[in-house]
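Got some structures for you, see below.
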Structure I
Amino acid sequence: MRYGLRVLLLAVAVTGCGGVAMAQPVNPGAAAAAPVAQEADFAVVVERQRELLMRGEAPDVDVVRGYVASLGENGKWADINYADPTPATWSTSGHLQRVRMIARSVVDPKSPLYNDAKAEAAMGRALDDWSANKYKNPNWWHNDIGVPRIMVEVIVLLGDRLKGERREGALGILHQYGKAKAGGGTNTIWMATLAMLYGALTRDGALVAANSRMISDEIHVTKGDGIQDDNSFHQHSSRLQQFHYGGAFINETARLGWQLRGTPWAIPMNKLQIVADCVLGGSQWMVRGTTTVPGTLDRSVSRPGAMNGGDLRETARFLREALPASAPALDALVARQDGTGKPLDGYRWYPRSDFAVYQRPAFGFFLKTLSDRTLTTESINGENQRGHLLNSGDHYLLRDGEEYTQMPPVWDWEALPGVTYGRGAGEPVRQGFVGSVSDGQSGATTMDSRFASKAGAALGVKKLWASHGDVTVCLMADLTATGVEAPIHTALDQCLMRGAVTVCKPNGELQRLERGEVAAGPMKWVQHSGFAYAPLGDTPVALKLGAVTGAWSGINKSGSKQSVTVPVFLPTLEHGTAPQGAASGFVIGAAATPGEAQKLFAAPSWKVLRNDATCQAVRFNDGTVMAAFYGAGSIETEAGKQLAVDGPCLVMTSAAGVRLVDPTQKGSQVNLTMGAVSKSVTLPPGGIAVSV
């Protein structure tokens, strides 16, 4: 039943922050001098909007016929709750969505309902009903943005078919758009776009000019809501929202760049370049194919299909027309998402958002950490009811994008992949020592992970994830739990179970499993669906394999109550009930078969140099070393060769050189000694690496 461009539907899925209603519309900047506009300019803006609406997939004609037949003479549908107060997915707006579907059908020469008198009459009654009743939701977003966005599409689709009082009524609903205020990120873009389109439809050049300027001005690098200087995207303060609000922002601004080109209100090229940089330097690294991960979505992960929202092809096509210099990179992105291009290969860290990505030809590893510079996940409008551990060191492994998209309603939310936790440990406590060091190809991320409860329970562990080749080594040190009511565990993964699981026992015997639970015990490694997992040391491993049943309503009050059952693969490290200063860890590597897993762990490409409260360090066979120093310390990188620092920092040595980072992002001075050579190094603020 989808129709039109995905970019035009994004806003329906992104509802605002609830609570206080926004101010009602005024004409921002109306007194400012406006570019001279001709009738043809207004027509171009409106016609391009219509072109976009007509490009996409047409609605299912049988569904539309059903809507036409079931509409009452009073202009209402009996199956819609017109008093629904739900703040997130508002069912009442389904009325206007049906009107839009009928409008799309009756104006499409290819549709069997083209110029259908009965359909047009039904659409008119339904449109009149909304104009007369002006249905509202307690969440301002629907009233100021969501409803006007649907209505403007209806108005544009119908064009000259919409006349007289009916047209004025529809324009009145569109005119509900809220006042765009600078600094509002995606909400500002939506409201300014609505005002601009209202101006184009009513031939108000000053209104179009003022709001096109507002849109252009909102495209900038900021420390507030919007595009960050590392090409990540924030909304609702320091929260990574790359494919929630950010997805709408970049799609909308790229589309507007295309739509306004050649008019007096065109968006400047330098502004569109900022959008392109965000896409190429940020968003495309945060997907595998067209699939993203919870760390880029925040609360919207509790919406069905959210992880499938990483399709950037339309955005790239809009941008390439305006930015010829970026066309090769944008074309490569499109080819990659079409499945014909070369995969990304490298390591990226986003210091403004505490997010790391390791892309390899065969897979992607995604890691969302939390520091005192970023915020925990939000839960508003009844969404994300159980996601309190999101952003707390959760990692995700993607090959084909099917790994996690079905998982949210059946997840054990206290065993998210990568997170070390125990029931009753409380909520995340943000720390400063969180950061990453990378040479662009490989890299390491560290996190001082802490939890605490109001009852006095506490849990802490220091982690270092070192990614190199087709392997990620995660070191865990100083693992300590006090007053936590349940055993502490680290989930190695929690994904869709596809095919059998192979376990290598301590004696080397291989065991094939297809379902059931395996109590915690010693294992050399576990292989499943393209990856192999192994504990470091003698930490026991437990397995839960098989069907789990849940419902989207369990994590989102607007979600379906219908039960869904998904086969789940959940391996965990079991640390016991009260570890005190324990050291542990695990390795995850690409392994398509049990045989490849056998080879991977029979001849490890890594060596743990140190794993304690002061230093965590790994050396790989090619000489690459990655280390987190929590204070002054040293490691022996190879026989007879020492590396030492006199203060906290991250260090990486590789064929590309030596790099140091201050993970607290405050900036510091450290003395680095390698062999007989010592050097004082200034580490700048902002998590920026220094080459030595």
Structure II
Amino acid sequence: MFPISSRHFFIMRTLPAMLLVMLIGSAGFFLVYWATSETDRVATARQLYLMEQSQAESLFVIAHQQEGGTVWDNSLQAAMRWDTKWLNDNLGAWMHEYYGFNALYVLDPRDVPVLAYREKTGLQAHIDPAFGEILYPVVNKLRARLRAGEGSRDPRLKTPGETIRTMVDGHPAIVSVKPIVSHSGEITQVPGNEFLHVVVHYLDGTSYLAELERNYLFDNLRYSSTKNNVGTERAYPLKSTGHTIVGYFIWQPYCPGATVMGYISPMLVVLVAALIVMVCAFMTLAYRRRASQDATEAKMHHMAMHDALTGLPNRSNFNLRVDHELANLGPSQAGLALLFLDLNGFKQINDSFGHPLGDKLICEFCNRLTSLSRDCDAVARVGGDEFTLMLTGMRQRDDVERFCRRLIELVRVPFNIDGQQIFVGLSVGYAFAPEHGRDRNELIRKADVALYHAKANGRNDFAGFEDEMDALLRNRHRLETDLREALGANDQIEVYYQPIYCARTETLNGFEALLRWHHPARGPISPEFFIPIAEEAGIIGDLGQFVLRQACEAAMRWPDQTMAVNVSILELQDMDYVQKLAAVLAATGLAPERLELEVTETAMLTAGTCEENLKAIRMMGIRVALDDFGTGFSSLGRLTRIDVDRIKIDKTFVHGFDQSSNDKAMVRAIVELAHATRLAITAEGVENRAQMEFLREIGCDLLQGFYYAKPAPAAEIDALLAK
């Protein structure tokens, strides 16, 4: 505290003078700052304009450079006689060396490559299929223009052409297609059937960037696939012909205003600093103390209310949002829904690929989840692979279920992480307010119960809470007890066999053993329901041994037929499993090569006992099949690295043929890659002739499903084979 006289002097004289100096200095400083900033803004805007013009000019220049070799009788004559050496010397390697083009092609009227030259590989015999998907639509468009007699749209060019900007082999590139024509007019071609010259020029190449720097005075110009400019760097979005951003040109803009500001600022500071140094020292100390305190409090509050990995709100933050919305939920307002989300197979991904990739998967999933939610919704991560979501403004449960379907479909799209194509599933449970109550804890509990039922129904599904779900949960525990008792009985657990047919000849090839439970009171119970119960209860090993023995005994009565048996990952983690398997084969007399064990990718990729058992099984001569391929976190790229004899395409893809062409495309890709790696293919769930014919057409080896036969007990199979 100042003495009264000192305080009066400070308030009445010193403080106004200091404020006036600060005001004048600040006004002068900001005036200069505004002027220099405006100068920099104009200069930067001009450079952005120049960059845009340079991209437009590049399209013209490349086409113009092509015409130096495509409007020439000699080029046309060489193309017509398929003189690859001459074409390479003049339209291929020479243009690469002189103009820096990265790939060049000459196509005949049937679009067959006469010349295919690439910078990295030199001459090659064909066009890569991936590039063909980009090129041929452009070629078709140009040929249509040529047939219509169109001329060049640019008066500076002699011939029509098509030029696009797109991604080629991971590079932003200009693809230009021009016809090869006679400069003298003495050689004619049928319009639309001309020989075509194709140029691919990468826009991220060192020579191209250096040319832009030299011609347009861009400092430190570079290309980046992401907008990672720092400081005062500027980024120009490089867009494809379809207006999709494919990358960014980033450079350090010339800022004349900043240079001037650098000269003037020290003088302004010196003029003002002498008068306000004592006040600044005092205020700086106070500000630093307060700023440090505020920053620490803000950081602690953020850490307490957000997930460290994803930055999403955590459970506490989510609960506050939900409580707030429930408190404001009026009787006439739209309701809200609480969703519980669980990623299927996340633990296996962590075990197989490592926790760093698992963390990246979580972050990518969060990006998809937040892209689907609205600002008025709340998204939170409450566990390793568990998330909660609050949807506001929901007027009926149909609205929530539509959102759940969209969310599950969004997650079905594979994640591309570190070069790996990762497939995961999603299970969702939800509760609806006010229908299921207004208490947050009760709503979350009911959403969690609904999630449990969604996962019990086979995963990759959603479920809304129903009152009977609590009773169903209690029933599940009772079923566990009943299942233990059924194992000791002789009339409840039975093995059925579904025939497997050769796709090409439609002859019987073998059988798959499928477990059935005939409950004395409840009737038939689906394996999709009781197998998870058996795994959780620890009795899956006993069930597996029962099925294996029954299947091997049945196979001995059906010579020349293979027998497929499903094996749980928990069985394969048993150190004695191989000895038990060998004992069953010895007891039944079944040859190992007639037995095929179906395992999941999780089992294939789990190290330790599971891996050692699978190696021993293959050494015994038993075949191994990868079951339910295409679901969970299956990766197409891993087909080349897993040691199996066959993969089985999951029935969900086959059932989706009638609804989506994506499922057909996915199955076709799986079949092609499997054949390329010498793996046999079996498709499950074939229910009609259209599905059968498509699968046979794309090269599936074996087929099974209701179209051929339903699973049946051994006695019916005996009768079938007797006929």
Structure III
Amino acid sequence: MPEFAHLHCHTQYSLLDGAARIDGLTERAAQMDLGAIAITDHGNLYGVPEFYHKAQEAGVKPIIGCEFYLTPSGIQDQSDDTRYHQVLLAKNHEGYKNLMALSSKSFTDGFYYKPRIDKDLLRRHHEGLVATTCCLQGEVLQTILDRGEAAAREIFEEYLRIFQDDYYIELQDHGIDDQEQCNQILLKWAKEYEVDILATNDVHYIDQADADAQDILLCLQTGKDYHDPNRMRFENDQFFLKGLPEMRAAFSDLDDKLVDRALDTTQKVADKCTFDLPTPDLLMPHYPIPEQFGDDMDAYLRHKTFERAKERYGEPLSQRVVDRLDHELGIIGEMGYAGYFLIVQDFTDAARELDVRVGPGRGSAAGSCVSYCLGITNVDPLKYDLLFERFLNPERVSMPDIDIDFDDRGRSKVIDYVVEKYGRENVCQIVTFNRMGAKTAIRDVSRVLGLSLDRVDEISEMIPDGPGVDLQQAFEEEPEFRALRRDEDPKVRQMMQYAEVLEGAARHTGVHAAGVIIAPGDVSDYVPISTTKSKGERIVTTQYDGDWIEEFGLLKMDFLGLKTLTVLEDALALIEENHGDQIDLGEVPLDDPETFELFQRGDTTGIFQFESTGMREWLRKLEPTEVNDLIAMNALYRPGPMDLIPDYVARKHGEEEVQYP
């Protein structure tokens, strides 16, 4: 019995084309006892980190690859929309680097409707890569069909010269006449040129029964109705993850020994592809420091912190301040994050010089006295008894996470400053994936199937509201929704079946609202990059999203654009213009009785985090009299601790005894 590995698989990251969820794909591969499985999504590496880890968890060897779009006329030519498919698999770390380089350049240099590469790029970046003749959309096969065997032979020989022993003849048989014609010629060349053959299936979904759900994706991609006879569609339902018996059956018209050889070769290729995804420690960008400190970032951070501490706390520094700074700097040094603090301090200082309003600080970073002294935050953690260990804890190794708020008009100025300082190629925003949630899946599938809008609204309203609610939860909580699986209307039954398959699929890419990567060199040397359309322009982003980016050692900063800061900036300008008064927000008193009366009335529309209907109602009951009341209410008004608000209000008014554990 031959060993077999699937080397041509599309996941949901073949956007609106692949219907195979990565967890389901890798789990099914494990159930089939496959030794290895490859990811070869169309034109991108978006799914690589998730695929790599899920395959390892399932006990299946992950092969990293991509099915690129290749233009025969060169990536600079935007007059020819011809795009062939070309599968490339990474053999080793060099191959992975070249896969990243090709994918990055396909977006930044070759994008024309789709990300494209050309043969010049292949010649420069072929080392460490395995290539195949690919599917019916490959250049070799398309040339066989369009221009004949002689012309295709020249193309075949060209690829063979580039990849040599790492070039394979790929046989597929989905019951399509054109494939049978091409396979006969490919098998003849395999013998003539002594090139190994391998058998694949062009996997786009996991189960054969998912073919119709994948067809729905194609309708969403092309904007067509499911019943449109002229729309793009796959020829049949054979593009699923086949087991070994099904693969043998697909090639039943070929000699058994030949089929065994083609199946065995897949495992030989899988054995060639052996490397681990790099997961280095934090890759800190170079931050220039004065000569007298040499390369000692810790010493410079200590110097800068204590100098600025005098501005915050006066001279001489109290022992409490000194002890707290020594404690924090020790942990920062131990964890190797001195450069991180210096970089954040640098761009927050630059923001103020650029007249960009900077927020006072949010989240656990407000517990850092070092951040306060450096001007990263404007909240004194000693005054409010905040814990540094909630921010950085040597027993919980994680990247520091300082979210910086800028006024939304000025945020781009700060990013421009960072780009200019660290280099355009070293700074990059982060991709996001807009996925089909439960309600989106229902609506998208219903629209394609032609269900009436009223019926779709009725069904969607059965799904409980709330973050993260999926179809499974809806089935468990709503019997009426669960019954739709057996609805008398066949369209509704179909819709429910397809929506379950497609829920969670990535529809399209977006740009992270705040995340920015700063790397010590070209970002594309560490992770592949892409371009994503946002607000009418193409933005350079990573191909790996924020859940994975730090796994690759990259420094992620959150540059948040906050409208409230813009409102405050405008208000200060209007006060000065109309009344001649210059107000420093840092000097505004926190015990003004009239301000607290406003909060007691719940008259807080337009005040960030205090303007929702529920919050205003609780403020009226609480009747806050000091800033600590507002701090507590802001902390309590969120899922989980919200249940404790009545207790806090009662204890504030002396109606319940305050008990400490």
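The greatest value of mean count of other Cβ atoms within 10 Å over residues 301-308 among structures I, II, III is that of I. Which one of I, II, III has Rg and Dmax of the Cα atoms in Å, as calculated from the coordinates, equal to 27.2, 89? Source structure: I.
When helix-only ellipticity at 222 nm (-39500 (n - 2.57) for each DSSP H run of 4 or more, over all residues; to 500) is computed for each of I, II, III, the one that comes out at -8000 is I.
Here, each number is a calculation from the coordinates, and none is a lab measurement. None of these values were measured; they are calculated from a predicted model. Cβ atoms are built from the backbone, for glycine too; each structure is taken alone.
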